Structure I
Amino acid sequence: MSDGVLATRVGALRFRNPLLLASGFLDESSHSMIRAWNAGAGGVVTKSIGKEPRRGHPNPSLVPVAGGFLNAMGLPNPGIDAYEEEVRHTVKAGAACVGSVFGGTEQEFQDLVARMDKAGAHAVELNVSCPHAKGYGTDIGCNPQLLKSVTTAARKGTKKPLWVKLAPNVPNIAEMARVAVDAGADALTCINTLKAISIDVETRMPRLGNKVGGFSGPGLKSVALRAVWDCAQACPDTPIVGVGGIMTAADVVEFLMAGASAVQLGSVLIDADVEAFGTIGKDLAAWCKAHGVKSLDELVGAALP
């Protein structure tokens, strides 16, 4: 997919199109991330990486539900020592790469951000919003003081763009957006999964090994769209990356009109694999042509008051 009408910027970063690979999907290795890039992704976001290797939660860790999926992976990852090489290979292949990290302390975030920077990531995204990993994710992202302190610490780890991935499981996501931006975030990713549960009526047990997980897929779209809408108005000078239930080019246009400059694709890849990037990209280009749109800048925030 070439530059042109679909090219976009998230702050200082330029992407050839707004369709980014979401963290947690096909990003365990450089091979899978490069596959997404070669299939037409505008950029890739890595798996969320921590300081040490982590096995994650027991299976079942992914179950289908009405409107999407529940997952409770538990942030499994090989640790930053092993993963740095995957980032290097991905960047060497020419892909625009955003490194995702998670931590439990300010120092861990600062160190991990610095390591992602050193490995060559073009930006770093803080995962402070995973809803099913105790001591991480929403335990930080739902607390304004902790969100401020880890974002401030992470900011010290790099001069590259710093993105903060926000949790929907908060009373006021616009307030959390302002906290992150005031602490040094260059961009906001809206949103992570919704905390949720599903029960097997025959066994009378939760269907996930961890019992509680995160809801993603088409059913999440309206919630994610509202989060982008709220954050775009709360932080009008801060670029936003929308994520949650995006399955079609029309979905992408909605997120752009709500205030996003780019989006991340995840659940759509479960059935469509990386071919979704090419399909949605072509459909988006066709939509722009049919509506006389010469630049995505014309769409970003077009529906905002």
Structure II
Amino acid sequence: MNLNLDKKRVKLSNGETLAYLEENPKGKETVLLVHGNFSSSVHWIRMIEELKDKYHLLVPDLRGFGDSTYNKRISSFKELADDLALFLKEKKVESAYVFGWSLGGGVGMEFAANHPKMTKKLVLIGSTTHKGYPVFKKDAEGNQLVGECYASPEEMAHDPIQVAPLLAVQKTQNLDFMKQALMALASKPIPDEELTLYAKESLKQANLIDADWAISTMNMSSEPSHYSKGSDTIKNIACPVLHMWGSKDIWLAPEYMTLDNYNALRDNSKLIYYYDCGHMIFYDKREESIKDIINFLESK
């Protein structure tokens, strides 16, 4: 497996520059891989290795992640999805299969809802729910005060459990802590060289406060949440959707999140569970998940 990845750069019409990986540009079908929080395009290397001979792969660092710029702050995943639409236009790609992992699933759903003609099919891997994942205030013992919301990203930055400690990890570039955190994403051991690469990429993130705000305020449903009244845009996703969830993924993307998305999109969805598997389904269940993905992409 090649760990020496050469990122390209493309400047978007909105002034941002996205770093990205690309494989097999002459491939008949394009797959757009959208990474999660505290990650980048590089975290897809296992998927890239499996799919690069079959599809044209475009694997960007989202705005504020990896080596992409962060000139203008975001407040929603829709902005990141719009970046991806501009990115595909720059690459002269009319439509693609869109994969979203974790936070990237939220971006993928926003992309499919707002750019339906550019979305052939949607693959959600350990995805956040379309109803958002709120960060609530904490009491003196660090317990969540459910329903007590932060007023701004800046206030949320002081959250003592979910935000401030991770900001400190970034500020100090604590590689060992980041490696330990990433090890918890998979059930199988990750080789140290590969793990170190992931950790270095994770520490590049420039938008953690805003990403946490965006995932808290995200609500594509028709029902109000604690942070948002709801845009009711989940109904705009008309393409086929594959939902993938690992049974050991109980902290980052617990089962109810996948079920939220599946039930909202049931008419055009397929749901697959992977047992003895963590948040990195494409790592823990590499052969099985790749087979399922290819079968889904190639089905009528």
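None of the figures in this text is laboratory data; all of them are computed from the coordinates on show. All values derive from a computational prediction rather than experimental measurement. Cβ atoms are built from the backbone, for glycine too; each structure is taken alone.
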Next on the checklist: One of I, II was used to compute distance in nm of label points 7 Å out along Cα→Cβ at positions 75 and 99, and the result was 3.4. Which label is that?
Outcome noted: II
Item to check | Among I, II, which structure scores highest (criterion: mean count of other Cβ atoms within 10 Å over residues 107-114) | outcome: II
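Say we calculate FRET efficiency 1/(1 + (r/R0)^6) of positions 91 and 251 (r between Cβ atoms, R0 = 30 Å, to 0.05) for every structure; which of I, II gives the highest result? Intermediate values should be presented prior to the final figure.
Working: I: 0.55; II: 0.30.
Structure I comes out on top.
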Checklist outcome for this item: Note: volume of the Cα convex hull per residue in Å³ at 125, derived from one of structures I, II, originates from structure II
